[in-house]
Structure I
């Protein structure tokens, strides 16, 4: 059986038995929860994207501690409580927006394409 036929057969088999596969994987995930979490953590902590983001967050935290940046108010709602930094683009660490926690969550949902 050539590779394309085999691939097509597997796809058709999966579509016919989708409920069976879902049930199996649900059971597998429940039984192997610890192993799956360890693998996910290992992947997450070793990813270059996470390291890049962490470097930008560390830099921003340093700016705040050294007094070079002061959190005054939220850019959107002018709140002065629970202020956080939002980095729209991690490739430029000096570009950030100061938002309150609620506006920060809304901003991330807007970026992810979720409707509020």
Structure II
């Protein structure tokens, strides 16, 4: 399977597994999960592979989970993930009336 096809398949799989994905990444079952906007607008247009907004147990504030899928290594992935994190903190604070968390994850695929 070509890398592009594997990436597309993995992204579709992520979009179908919201609550299970949050459980796997956060280590506990969410009370609520919704898709969140993943468009990033800047000089270089970029779209996050998948972004979820989760409400986890214990009365904690909402938490955004960003997931990128990669079939190959990217030497600048750490900087890309930092850019996504900053973008989400800046843009989602306009929506949220309370503090919120952001976590970014990369899932590396092997063909």
Structure III
């Protein structure tokens, strides 16, 4: 297990515990986005790529998994809304984030970077 996958698993666990507690939905969304980010960074590291910004990472996602990009972008945007726009998140937002995360995980498992 790499540091990125360990961090992704940790962030998913945090999101799951928060969602089960039916509170802090903004942090559910944020934790899931950072779990996705670490999964993507783990894959990029297999090509010796180390992203320093969201735009470069988003380009990598599009190049490797174009069908997964909408889920990644949606999760990123929801996370930014929660973090920077003081967006109030509810259970529906957490559910959408969980759905996006499932699509991301499935896409990476179906086509891991060689």
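Thinking of I, II, III, which structure, once volume of the Cα convex hull per residue in Å³ is computed, gives back 106? It must be structure II, since only it matches. With distance in nm of label points 7 Å out along Cα→Cβ at positions 28 and 100 coming out at 1.9, pick the structure among I, II, III it was computed from. Going through each structure in turn, the value belongs to II. Could you tell me which structure in I, II, III was used to calculate relative contact order in percent (Cα under 8 Å, 6 or more apart) as 14? Comparing all candidates, it corresponds to I. Could you figure out which one of I, II, III the value -25500 for helix-only ellipticity at 222 nm (-39500 (n - 2.57) for each DSSP H run of 4 or more, over all residues; to 500) was computed from? Only structure III yields this read-out.
None of the figures in this text is laboratory data; all of them are computed from the coordinates on show. From a predicted model like this one, the values you see are computed outputs, not experimental measurements. Cβ atoms are built from the backbone, for glycine too; each structure is taken alone.
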